[in-house]
Structures are given as C-alpha cells and as structure tokens.
Structure I
Amino acid sequence: MSRKPVVAINIPAGTLKQIMSDATRATLDREFETRWHAADEKLTEDSVAALAQNADAIMTGWGAQKITPKILDAAPGLKIVSHSAGTVKGLVCDELWSRGITVTSCAPEIAIDVAQYTVGLMAVGIKNVLELVPATKAGAWWKRPEHLRPPNDLRGSTVGVISASQVGRNTLRILQAYDVQALLFDPFVTAEQARAMGAEKVELEDLFRRSDLITIHAPSLPATRHMVNAKMLGLMKDHAGLINTSRGTMVDEAALVAELQKGRGVWAILDVTDPEPPPPGSALYSCPNLYLTPHIAGSVGRGRLRLGQAAYEEIRRVLAGDAPKFNVTEKMLATMA
C-alpha cells in the first residue's frame, strides 16, 4: 500500500482559525498525511523543519516561518509550497527556485475581493455618501450644506487605474458594467493589451489630469514609492477622488494632506497608509475630505476561508501531476506586491 503524500502546515494557529474551515481541514486529513503543529507552538526554523520531514507539500500563510535551506533539506522530495495569502516575498529563498519546487499564491483570489471593495468605494465616494450620511442625520435631507461636495454618478465618469496588476485587471473587468471611460497607466502593458482590458493606455500625468476617480494598484517597489506625489496630486480635477487599496508607500501622504486642504473638493479614501496604522496625531485623522478604512480591502470573513480551500486545491493539483492555477515564478517577484 502506497503512503499518503505528506503535507506540512506552516501557518500560525491564529491564522489557521481564519483561513481553514472544518471541511477543508477534514479533507486535508482524509487525502494526505497532514502534519499540524500544536496550537500553542511557536513556529521556528527548527519546528517547521521537523514538521516538514520528508514532506511532499508545505502550506503557508500569514505569519508563516520563512522557507529556508534547512527546511528544504528536511524535505528533499518537496514538490510545492502553497501560500494561502498574497505576496511570497519574505517567505521564499533562492534555493527554493533552484530546486525547481512549485510555488503558488492566493493573491489572485484576494485580488477579486480588493477589486470589488475598490469599486464599491468609487460608488460611495463619488456620491459623497461619507459626508452626506452625518449631514442627513443632522437634518439636511433636501437642503444640503453648501460646503459639502455635490454628489455625482459613477456612470459616465473617467476612472484612472494605476497598474494592470491582478487587482487592477479585476477592477477594470468589474468597471465594464458601469459605463465608465477607463484609463490605464502601466509601463509593462501595450496599448493593444490595455484596449483588450477595456481601457486606454495613458501616461501617469495624463491619467491624473483626465480622471474623475483614480485608483492605485501598483506593487510596493523602490520605483513606485511616492509615485503619487505633490506634482501628480496638483494635476487632479476639482472634486476628483483618489482611492488607495494597494500599499501606503505609493502615496506621499504629506503632499496628499496639503492638496486636500486647498479647498478644491478633491477627496481621498485610504485603506492603507505608511506606516500602518498612522501614528497618534497624524494629519490623516483630521484632514478634511480624507477617509480611512483599516486595511479591509483584502479577503475577510468568508473570503479568508476561501484562501485555505484554494491553497489545498493547489496542493491537490500539483501532487496529482497537474499544473497549478496560481503559479508564482522567480521572475514575477520583481514586479509583485
């Protein structure tokens, strides 16, 4: 009788509760020899190496121990590292690639939730719901205070998308149902590819000049730090909006606060900041027309349970000799979040 494939779970107990349903856990135990660490055990290089002894697969997640050469040496037949979260930067080592081990990530699953949240923020933001709710509760039903930005419609607006990342592409796909003019800035995408996504390829300055709404989906890289700076913000139309659900480093926050204080009706919704959360006393808390949400764009609640299921499915595919759905290559790391 052949042995069951061995799957080592390199995920902290707190994360496991969020991403692993009872049904997915039962499936893993039924199909594989699944090795779970004790609930109170801290994941270390040594403990994960022991867990991964002769493993065929390792499942990782938020807070996982980095996969080191020592861990790889414990599992000479390792075929896949299946990450139940987004970026694998900080998780993988060079030797993992040189050994030809498959790496997968649930970033494409998370991207769907981020894109849906982003488009929701567009609709809420352009209608000025966040200001109108308290004003309405205060009695301003038909007659709104003159200082409030007038609400507008998403339909017919011009939406600028920064980066055709997984989230950016999903955002463009969803926007096709909203009858908007979509602009795309991405130096790695051709005009023809942009058109296939329903967008017009433009330069960054043009995007800021023309857009009623701007949404950021670029990866956090040295080249993208503060790509949204004072110059770009100054190009925005009056009453235009900026949404950031990517990484806080994309935006020069001091420049953003300065622009919002000019009284042009420019507004912003940030789900991410730099640092996160903003320190006490930060101008982000008191700046007019600036709204913060606590990094909730990505998968939460039932969405996180999908991640555990998706990570299991990748292991099942690869161990069965099939191609993974969400493969990550070493080359991709250079442009990944």
Structure II
Amino acid sequence: MPKAILFLVAFTLQIALSVPLTPIAMAEEPGPATRGLTAQQQYQKGRESYLYLTPMSLLSAIGHYHKAIEADKNFVPAYAGLSEAYSYLGYLLMNEKEDYEILFTSAYENILIALKLDGSSLETQRALALVYLFLNRKNDTRMAAIRALNIDPNDAESMCLLWEASGAKPDDPLIHKAIKINKKLVFAHLRLGRAYYYKQDRYSKSAEHIRKALEISPQMDYAHAFLGKVFRSQGYMSKAVASYLKAIDLNPTYSSAYMDLGITFFYMGKMEECIHYQQKAISLNSRFPDTYYYLARAQEKTNQDLKAKRNFKKFLDLSAHRDRYASHVARAKESLHRLNEGYANQ
C-alpha cells in the first residue's frame, strides 16, 4: 500500500472536519466507465474492490459506496458496505498500533443507518457481524452471522464470521464449507491460515492458505508479512526475509514488517542488519515493545552497552504489566543487571 497512509490521513481529516467524503480522496477518480452508474452498479463495483482486502481496494470500495449513496440515499447495501470497509481498515490500523478509533466510529455510524433502513437484509446482518468481530464481541458476531445465514444459508462470508465467533477451529467443517462455496474468498483463507498458525502450530497448512489468499490478492502487504512469520517459525529464514521485503516493497512505511525483518536477522546472527531494521521500525512507529527488545539484544551482542541499556529500559517501560512479554522481561532484567554490574566493576 505505497500511498495508503496518505489516503488514510486525508480520510481521517475529512471525517474529523465533517467534510464530505469524495471519491478522489478515497480512491482513484472514477473514469468514464463508472460515471453515471446506478446505485446497485456502484455498490457492486465497491464489493468487488472490498473483497481483495488491501488498504487501497478498501479505499476504492469506500469511494464506490459513497457514489452509490449519492445515486440513492436510501440504498442499504452501500451503508452496510461502508461499515465493513471502515471496520476492516480500522482493524488493520489497530494491528499496527496506529489510531483506529475514528474508523470504527464510522463503521458504527453506517451500520446504524443500515439497521434503521432495513435491519433484516443479508448485507446489513453480515456487516453487523464483522463490526462485532473486530470489537471482540463474539456472541454478538455469532448471532448476527446466524441471522445472515437464515437469509442466505450459502453465504460464505457469513459462514466464515460464524466460524470465527464459534472458536475458529481449523478443523471445523464450517470454514471448509465456506471455502468450498467460494474458493476465492480472501477473508476465509486469511483467517484459516491464522488459525492453523496460532491454534495448532500447523505451519505448512497456514502457509498454504496464506499463499492462496495472496494468489487472489497479491497486493496484501500484511499477508506477505504474516507469511514471513510462518516461514520464520518453520526455520526458513531466507524465505521469511523475502516475504518481509515484499511487504515492505508494497508498503515502505510498514513498521511491524521492518521490526519482524530485524527479528529474523537477529535469529540469523546478523546483528548489524537487525539493528538497522529495528531503528527503521522505531522511526516509523515507537509503540512496539519488541523493537526495543531486539534492538537492545543486538546492541548487547555488539558491545554497544550504553545503547543496549537505554533500549532495554524502554522495552521494560512499554511492556509493563503485559503477560505476553514475561520471558522477554526476565531476559531484559538479567541483561540490565549484568550490564550495570560491568560498569560498577570498571
């Protein structure tokens, strides 16, 4: 997403200032082929863009949905579509520890309009399920997905959302049925790939589904980065590096991809490369504790003791009271003690 951050800045400013959202701000200027389309036609083009789930395709979808509403202010599917697109963009920013609240707020506002106009439509209930999913309201996700499936029992997206809300177990037949119905459903392959990785440590199956998602939508920077994580867990370090570099090529401001690339180099024993990429990650986003931890460890290994101490302390500040960092915290405290002792004995 080379230009996505610029678009998101424009989007955020427009929302904050209550300036009408225009297609030129949210996507490419519609060409002759899209001017004068009906609300249904604009919506369909938006759906086609949305399903690729890249930042730029989501922004393009938003542009088309707004054009649909311009054509018909009571066109329910467009409001539902806006809710989905804003939710997914907010989810992507949340994962990057960027400000995402305004996007979730926009999703909420649009789903309220859809519910008011026609709360019983498939599009509204499916969008409501997605909004609830990213708010971590699993029971509400489940109920909305069930209502959507009562309308259309073969809606693959709703099946996937119901599966997510029901535990996201990789062997659950529901997710495999969804993929059988729609083999090109990027969301299903992405989420199943994550489930294989996090729930069963089945890295080859995880990689299989992430690759399928990328075959359909090759511009997903975050999917390339996740594939890098899978490769690193398998010990395929060169492949991991290549995947992270692909993510960075697609998005030169992708801070966590730089961070993970640096971590990969750390485990390859390449400390200078680790230091370089962690410093780049911090220059883009200073909210990830991991960047300071691995930067400090690489500096410790290259005898940059003062810098290592400073970054271990920064890591401890950012990771305070977060259980997931318990082992790193213990290691950082041990290193700090040793470094402090070394200076005391000089």
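Only the coordinates and a few stated rules stand behind these numbers; no lab work does. If you're wondering where the values come from, they're calculated on a predicted model, not measured in any experiment. Cβ atoms are built from the backbone, for glycine too; each structure is taken alone.
Using FRET efficiency 1/(1 + (r/R0)^6) of positions 55 and 311 (r between Cβ atoms, R0 = 30 Å, to 0.05) as the calculated read-out, with 1.00 as its value, let me know the right label among I, II.
It must be structure I, since only it matches.
I, II: which one has mean count of other Cβ atoms within 10 Å over residues 79-86, as calculated, at 28.8?
The correct label is II.
Once mean count of other Cβ atoms within 10 Å over residues 127-134 is calculated for all of I, II, which comes out largest?
II
State the single structure among I, II that was used to calculate relative contact order in percent (Cα under 8 Å, 6 or more apart), giving 17.
Traced to structure I.
Consider the structures I, II: one of them gives 11.9 for mean count of other Cβ atoms within 10 Å over residues 279-286 as calculated from the coordinates. Say which.
Of the options listed, only I reproduces it.
Given a value of 11.6 for mean count of other Cβ atoms within 10 Å over residues 143-150, calculated from one of I, II, which structure does it belong to?
The read-out was computed on structure I.
One of I, II was used to calculate distance in nm of label points 7 Å out along Cα→Cβ at positions 39 and 63, giving 1.3; which?
Label of the source structure: I.
Out of I, II, which one gives -24000 for helix-only ellipticity at 222 nm (-39500 (n - 2.57) for each DSSP H run of 4 or more, over all residues; to 500) as computed from the coordinates?
Of the options listed, only II reproduces it.
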